[in-house]
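Read through the structures below before going on.
Just so it is clear, none of the values below were taken in a lab; they were calculated from the coordinates. Because the structure is predicted, anything quoted here is derived from the model rather than measured. Cβ atoms are built from the backbone, for glycine too; each structure is taken alone.
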Structure P
Amino acid sequence: MAFSGLVGFGRWSRSLAAGAGLATARFPLAVALIVAIAAIANLEVADVHLMADEDLVWLLAALSAALSTSVGLRLLAESHAWKSGATLAVPPLGAAAAGLLIWNAQGIGVLAPPLLAALCLSIPLVPYLARRDDRKFWTFTLWTAVGITLAFISVLIFVLGVSAILEMIRYLFGIGLSSGAYEHIYTTALTLVGPLFALGRIPADFDEAVSAGPGDRVTAGVRPLLGWVAAPLTLATAVVIHLYAAKILVTQEVPKGEIGWIVSFYALLVLSLRLAAEPFLVDGAASTRLFGRLWAPLLVVPIGLLVYALGIRIAAEGVTLERYYLGLAALASVLVLVAQLTRWRGDIRLMAAVPLVLLALSSFGPWGVASAVGRSQAALLAESLPVGADADAAGPSEALRSSLRSRLTALQAVDELDRVLPLLSESQRAEVETRIGGQPDLLSATLMSVLGLDYGRNEAPAEALTTFSTGQPAALDLAGFDRALIDRNIQRGDAGRGERPGLALDADNLVIAVEGATDSFPLTDALSAMAGLAEGTTGANPDPGGVAPFVVDLASAGGRSVRLQITVAVWNSASREPVSLNATVLLRSADWPASLGGGGNPG
């Protein structure tokens, strides 16, 4: 059996090599980009860092955009029989343009993720932009999807096969690989083997059109899946959503909060099934034929329900990233429905193109998601933000604080926090600029702190609090400790609730709860030491980027010891009682119950 398994793995390896050879001959630039992405990923696994983490993410995104564009343009050239010069020149030029666009996305006001997604998803559609043949497009898309599915299977086979061989060598000869070597194997499988296999499976025949007759092997497999599973489930979902819409109409109640995602998923399901069922609408199963007649009317009421629910949410809380794309899904559905009244009726290429075009358009311009969310949330902030002399001396109420936090979070999601700065007083802007020290990553936390919105601030008036914050990373000595609770946010409350092990603040003590054991560690001396590093009585240190985390060892009355690395601390300036901490906590297993591998109370 082992021999037959190795033979099967060898056959699969030869198939993979043949597919990689076809991909290299047909898509040389795409293969080079895949190899580059795989090499960079393996260097990261080996802790060889070519650049900062943020820059690396942008580089990989740019290479992915170039890869998708080069494949799409190559397919366009092949399907339209371009001259050899254009076929060789256009894909590299397009790939370079797409890569540079993504690499410079932040500087030119482009939101990269939706544009990158649109580029990737449009690959099967590009060869048929000027070829009106739905059946050929359907066939090409089917085989492309099969290729992608086989690529995932190939990754699984590669990983299992190589792992089995290596473990057999370890067992028979006592020679094994490190965990790092296995990480390289898995990374190579995901970034090199799978993509190369998928490229090799992209069809080269753009004129193939499968027959929908019962004798065709391909359609014989797809037909029952649509007729006996997909279509009945979709029709049943439509009944449920229409009944809920009727309930809303009768009771006049506000739609539930998740109805937007439910309807959006339903619309995606309907449109996807309409594309998949194209060859079977005439002679398919009864449920498929019924769906083919009713799919457009079945979208009208749910989309109306989605628009109604979105209108209520946006009027109350403004546009957010999620609400924008829910609205975009509604718009795409409406445009597809309107197209059924034109000469494009029933064109599945148009049904596929509309969402992709809208997705790409959402990445830039005044109509884009960043601008729409930025305008909406900034306008709401301008109405409610307490600044300057108009700020409430006791600080904003907890309800307002929660609302303001949500506004800042929505702006941060689309990288539009800069819109907040003009709304601040001159002194607040100066404090923000001083504290971020040219590090944009600190802007969100700094705005929260300057506006008195950081968690725990409601424990005392803003001017009666002292904040210690750091922005400089530092190593933490682990000597004497063997358990770490990393970067925990610690608030007043019950240490026995929430995350395990539990951490909480009680008066001037840090309370740690591990299973049945609870102990307190005094923080008074630590806060006194940090007070000398913090500024005055109301602000934080002026340059957190230049201050290292505060490290202190604490001991409890019961004999337990912990080590804290504190990055943010807020305490009452008068009483010196802590309000909140952000810290990494080191423990000794021997001090605590068996859940940490220790033996309980050291006393």
Structure Q
Amino acid sequence: MTFANIPPVLGDALNARGYAEPTEVQAAVLQPEANGRDLIVSAQTGSGKTVAFGLAMAEEMLGENGRVAHSDTPLALIIAPTRELALQVSRELEWLYGEAGARIATCVGGMDASRERRALRRGAQIVVGTPGRLRDHIERKALDLSTLRTAVLDEADEMLDMGFREDLEAILDMTPDGRRTLLFSATMPKQIVQLARRYQNDALRITTVGETRGHSDIAYQAVTVAPSEIDKAVINLLRFHEAETAILFCATRDNVRRLHATLLERGFAAVALSGEHSQSERNHALQALRDGRARVCVATDVAARGIDLPTLTLVVHVEIPRDAETMQHRSGRTGRAGRKGTAVLIVPAPRRRRVESMLRHAKVQTEWISAPTPEAIRKQDHTRLLETMLAPTTFEDDDRALAAQLLKERSAEDIAAALVQSHRAKMPQPEDLTTDFPQKSAGQPRPGFEDTVWFRMDIGRRNNADPRWVLPLICRRSGITRQEVGAIRIGQNETFFQVPSAMGDQVSKAILETAGPDENGREVTIEPSARGPREQARDNRKGRGGPPPRRFGKGSFDRHKGAKKPFKRSEKGHKARKHP
């Protein structure tokens, strides 16, 4: 299919950009039944949605002469969830509508609001922005939507997830009743359906997302690793793929900062994107990725929304996405506009079942693989070096003269070996990883808990401590999941629990940040324990004298070995103790 029946001015713009035929979503919005109607479009990230709604709104934007109709107030409004996506949309519409004479204003948080207001006063037929900033301009009477013909909600599900529903409703309530509304969303949760019912009339539903949610141009892989070896797995994946551009997703800005520092130390050209970075820093980081000065971006979910990097071929989920939709949006940064990409989930061994369940729900075909070994990485290096050296090229006379001089001093084999050695010296060294995760047998720690640290809580059996509420409390206070908690030992006056050593610093920081009474006024102190329950119990016995009570025996709960063992009770219901 070709771009038929579109205004010549837009057709010329598409030809100039190398567009030979429309993508599936672009073809769908150009069908006769879509003309002039409200649209609900389900399409994958990276499927050409921006050009699609740019073409769809042409009927309302262009006059008979092929030029954008004169207007001092906006004819089209595009709302996007993030600054990066809004800026990207503006860039796309600028080349698509440039020859048609469109004036485009971009209104996003983090930019100079007074400059945006001046652009709006000069007259812009197309306005692109984020919900909060657009609403602010409306309330300040700087943005007049009275003549609006088309409203576009791009990545509407993302905007609702980010809490922008109230802003969206306030903006749409200020638009004329006769406007056309185009709603684009990768997923269709209940909130999207409700929004469509309220603000659309007789909307045509277009779906280009198949039964399998996985993008056809993205190869999904999952790597099982020990929790303590996640950083090593990241390094080996980067070295194995040597992607022109890669993005690594972390859950928090602290983890972004830590992993970014690790990669810089290891010699990777990396930048970071998180909520702690200013717009200027973000723009600088993205430009470094676009011009090749950096090849790796470490980012949080929110910070990476809307990023479009043409050379991005590798996405690594360093921390497991919270759900299938998040995984889909993260992975959609690659495999765009017909280019192939790879998305890799790094899965701590204790959480493999959860990830398998998420992948089944997402209907994503995923290949479970082992983390790349140093041997596999070196083999890849050799293959890439051979391809580079054997590729057709031209040599300068100076290069040939130097080569002749080298051949006089060394053999061709020595020179080639030195070349390989020099190439390898520039690359970060791969890491040795645990690749075998056998089934846990009795008496052995489960994978990932071979090296652990203990934490102490100032509650015990006298406080009715029970794993059923202690475990959720641990997870809530420390910011980890149940699968990342090891043994729990409940004593008479205190409770101990263990986590993988690699997570010790993260948990220590989290428990300080969440200290204080809960909603019921109950305050539980959690602190690191250098020695653990057995040593603590031994110290208590030494200081007290007399026969030692069994504090960490039958009242303990080991999540590695099974459920809590009940106490024997006397006829009066009291716990019966046995002393050795």
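Just a few scattered comments:
- For mean count of other Cβ atoms within 10 Å over residues 259-266 computed as 16.8, the structure of P, Q it came from: Q
- Label whose coordinates, when distance in nm of label points 7 Å out along Cα→Cβ at positions 91 and 107 is calculated, return 2.9 (choices P, Q): P
- Entry that produces -18000 once helix-only ellipticity at 222 nm (-39500 (n - 2.57) for each DSSP H run of 4 or more, over all residues; to 500) is calculated, selected from P, Q: P
- Entry that produces 1.06 once Rg/Rh (Cα atoms, Kirkwood Rh) is calculated, selected from P, Q: Q
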